[in-house]
Structure 1
Amino acid sequence: MGRHSLTGMTITINTASLPHEDPEASLSFYRDLLGFEVRSDVGNGKMRWITVGPAGQPGTSILLAPPVADPGVTDEERRVVAEMMAKGTYGWIMLASTDLDDTFERLRAGGAEVVQEPTDQPWGMRDCAFRDPSGNHIRINEAR
């Protein structure tokens, strides 16, 4: 196989998506506890698409979206997604913090569901984990 040159092309991560069940609870978690900026908020009721991201990083966002907005989704598929979200196995994201202990304490004090306290992992990373209001697994690494 030949090699392909990527000269002149830059690919970045722009937006990752996580499902939400309660847009107001999600806003409270991502905006108020994590300190992310709200970049857009489109729709109404539970059918809202909310884009948030860290201040100073306008090119990186998380889209908080209804989990099954496609009208072609079956009731069985909706049930499976709801069950996976309830178990915390449907959506997840890994973040990094320059002060893991402070971030952990701020989230815990704000009522976030703790999955794991700050821990030195056998693979060399120190991290902690939470679940957001929709059950998404949020793992936070200590930035080096």
Structure 2
Amino acid sequence: MDITIHYVFLPHTDAEAALGFYRDTLGFEVRQDVGYEEMRWITVSPPGRPETSIVLHPPAVDPGITEDERRTIGELIAKGVYGAITLASDDLDGLFERLVAGGADVVQEPADQDYGVRDCAVRDPAGNLIRVNQQV
């Protein structure tokens, strides 16, 4: 049995800023950009890897969510503790330089970890934590 990850979902609070980060800075390919009323769902994936995608979605649009829950989700996103993903790169330092040049909010500069990876962390425009690992 072969199980893979097809989609992971991260909220965005500004579709154009999300595109700037994921498409322009990270170099991901846009697979879909779907709008409905004032909302947009944007699907991106690493170049040449359409089988694994990130869906950037408007937060708290589920009709079953109360206004209090929407407000709480908005507060969690604003604090940067709502969404996270870990990416991998064979050139962590080069990617980190590109992220910094693109204006990413740096959480942790590249560092060797005791558990066998070199990693860094930034936040995307919505505040989602983006960690990047490189095997040492």
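Just so you know, all these numbers are worked out from the coordinates, no wet-lab data involved. A quick note: this is a predicted structure, and the numbers were derived from the prediction, not measured. Cβ atoms are built from the backbone, for glycine too; each structure is taken alone.
At a glance:
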item: Which of 1, 2 yields 46 [percent of Cα pairs over 22 Å apart, calculated]; result: 1
item: When FRET efficiency 1/(1 + (r/R0)^6) of positions 47 and 119 (r between Cβ atoms, R0 = 25 Å, to 0.05) is computed for each of 1, 2, the largest belongs to; result: 2
item: Highest-scoring label, criterion being distance in nm of label points 7 Å out along Cα→Cβ at positions 95 and 127, among 1, 2; result: 2
item: Given 2.4 for distance in nm of label points 7 Å out along Cα→Cβ at positions 23 and 55, calculated: source structure among 1, 2; result: 1
